[in-house]
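Trainee: Below: a set of structures, written as structure tokens.
Coordinate-derived values only; no laboratory data. Everything numeric in this text was worked out from a predicted model, so none of it was measured. Cβ atoms are built from the backbone, for glycine too; each structure is taken alone.
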Structure 1
Amino acid sequence: MYHVYRSAYDRACDCHCPTHHGQPRFAYNDPGCHCLATCASQPMTVLAPQIGGALFLNYHGTLWFVPGLQPGHWDWRYATPVDLGHPLADAADLIEQLLRDTHEGLLLLIHRV
């Protein structure tokens, strides 16, 4: 049997979030979202306690920041793209590229024969 890789963007929420459970998640700042960083619908995420949150790429490849509430829980109401004017804007290009390179490198491992 072959395992078919599905990206997080195509997976349904599996963390019992009251807003997204059982469905794909396309909006990361829904007020009722309680998704965990380990949710199947959460793309590859860099947990960054130094800045009080986590960073990830959304469906379109834009870097997002979500503030942390407590270990493993996030304040999705205040999730925001890291764009011009954001405190992390200067590091955004580097972080985006590192996440993309890591994702592509992991895909090579998954698809090895």
Structure 2
Amino acid sequence: MGRLNGLVGGFVLTTSVMYLTIRQHQEQTKLSSQLLRDSNGILNAILEPPPPPKPRTTYVETRSNILETMKDNWNSEIEGVVRWVQNANPTSIFNSIEDMARSTFSELKQLGGGSEGPGK
């Protein structure tokens, strides 16, 4: 039995050492491969300019119904108003309203003969 136990023990020890060695070799190969890919990508990014962006393709949808077309037109108008409100500068809007009011009142004064008010 002693020889059989020694044979089996030696076989188990040898195969486990081989398995662990092969496993370590595979992990090191994966790591080296990943590092080489990363280095290659970095060098390519430095040496070669990026490719131009692909043009967007637009798809034309056909409407089977005029109601759908009207809805789309309405929605685009609403989107435009919302964009205008979001990008609007309140100070410039108030200044333009004040300027319009000032010019309107000055024109009314000139048309009225410069009188200060009724009964004066």
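Trainee: Taking distance in nm of label points 7 Å out along Cα→Cβ at positions 37 and 77 for each of 1, 2, which is largest?
Mentor: Going through 1, 2 one by one, distance in nm of label points 7 Å out along Cα→Cβ at positions 37 and 77 is largest in 2.
Trainee: For FRET efficiency 1/(1 + (r/R0)^6) of positions 21 and 53 (r between Cβ atoms, R0 = 25 Å, to 0.05), find whichever of 1, 2 sits highest and give me its label.
Mentor: Largest one: structure 1.
Trainee: Ok, one more. One of 1, 2 was used to compute mean count of other Cβ atoms within 10 Å over residues 29-36, and the result was 10.0. Which label is that?
Mentor: Working through the options, I get structure 2.
Trainee: If helix-only ellipticity at 222 nm (-39500 (n - 2.57) for each DSSP H run of 4 or more, over all residues; to 500) is calculated from each of 1, 2, which structure is the one that comes out at -7000?
Mentor: Details: 1: -7000; 2: -27000.
Only one of 1, 2 returns -7000 for helix-only ellipticity at 222 nm (-39500 (n - 2.57) for each DSSP H run of 4 or more, over all residues; to 500), namely 1.
Trainee: Check the numbers for mean projected area of the Cα convex hull in nm² across 1, 2 and tell me which is largest.
Mentor: 2
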